[in-house]
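Dropping the structures in below, format is structure tokens.
Every read-out reported here was derived from the displayed coordinates using simple, explicitly stated rules and does not represent laboratory data. Bear in mind the structure is a predicted one, so any value in this text is a computation, not a measurement. Cβ atoms are built from the backbone, for glycine too; each structure is taken alone.
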Structure I
Amino acid sequence: MAGKFELKKSKNDKFFFHLLAGNGQIILSSEMYESKASAQNGMASVKKNASTDARYERLTGKDGSPYFVLKAGNHQVIGQSQMYASEKARDNGIESCKTNGPGAGLDDQS
């Protein structure tokens, strides 16, 4: 099963999306957007930038857990991963984002 975006509306009427792998696991979560159009632009940016390794910033949380962010060409953060148990798991998450992001479909739940 191919990856997909889930577009949702929060309780405070803002929009956000998740990029899901084919197995349904969340790979990447977006920020909150004021409008649906802005969230759709964010998803388009993921599609455009996901396959480029240089767009990923590999980070470590305060508790030592590895995670990553995906950035656009203008260096704005498009989305953030979950916290991982190891750097290898994080790197697998990045590979999953590279694989699933560019061709992800849309499940609009907003």
Structure II
Amino acid sequence: MGRFENVLGANGQFYFNLLASNGQILFQSEGYKNETARNNGISMFLMIVSNESNFERKLSATKKFYFIVKATDGNILGFSRMYESEASRDNGIEAVKNNALDALAAV
């Protein structure tokens, strides 16, 4: 079952990670100025994560595949880890969708 992990960065910003049941980080958020903003970010993420159009598939300069998730206003909410193939990245998107629903159910 997926779950959210709250993280305080060394830079003083607040982040959240979406974790798979095995503890692997599936998604990492952008930084937020405070806990309230981070919690609002989680709420926004949960509202949009089931919509395929909020996922943007990318290819890094080192030829690794990843994705970002954008809010409805176009702001980036966060990003995935790097994947070796397009298929793995696309499986990662499905894992984020499924684990986000599990994490919501657990709240």
Structure III
Amino acid sequence: MKDYTENGITVIEVPENIQKDQAELLEEKLFNIYNDKKKNIIIDLREINHICSSALGSIVSYKRLLKKEDGDIKLIVSSDELKQLFSITMLNKIFEMYDSKEEAILSFPESN
């Protein structure tokens, strides 16, 4: 799992399925990004087919924190199964999801 900044937005690339161990790494990464006062995050989930509930919980929690500070978390999702999971859990109502990093970056007001 790596992160980098592009156009002032932090991008987290998640290379595999997220189980408990990876969920803890993701939580730590989100914590560090938040503490660094970075407000806009894209989580790239194109490479995964499964995400555990604790990872989803972390993403939702940090989205709430960032929203209070005029920030946001947006997702890149290409897997139909993952899109269906977000739909079933109604997280598709909470998160903006994009097919590409370029679309996600352009969705942030500062990047326009």
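What to note about this one:
- Structure with the greatest value (metric distance in nm of label points 7 Å out along Cα→Cβ at positions 37 and 69, set I, II, III): I
- Of the structures I, II, III, the one that -13000 was derived from, the read-out being helix-only ellipticity at 222 nm (-39500 (n - 2.57) for each DSSP H run of 4 or more, over all residues; to 500): III
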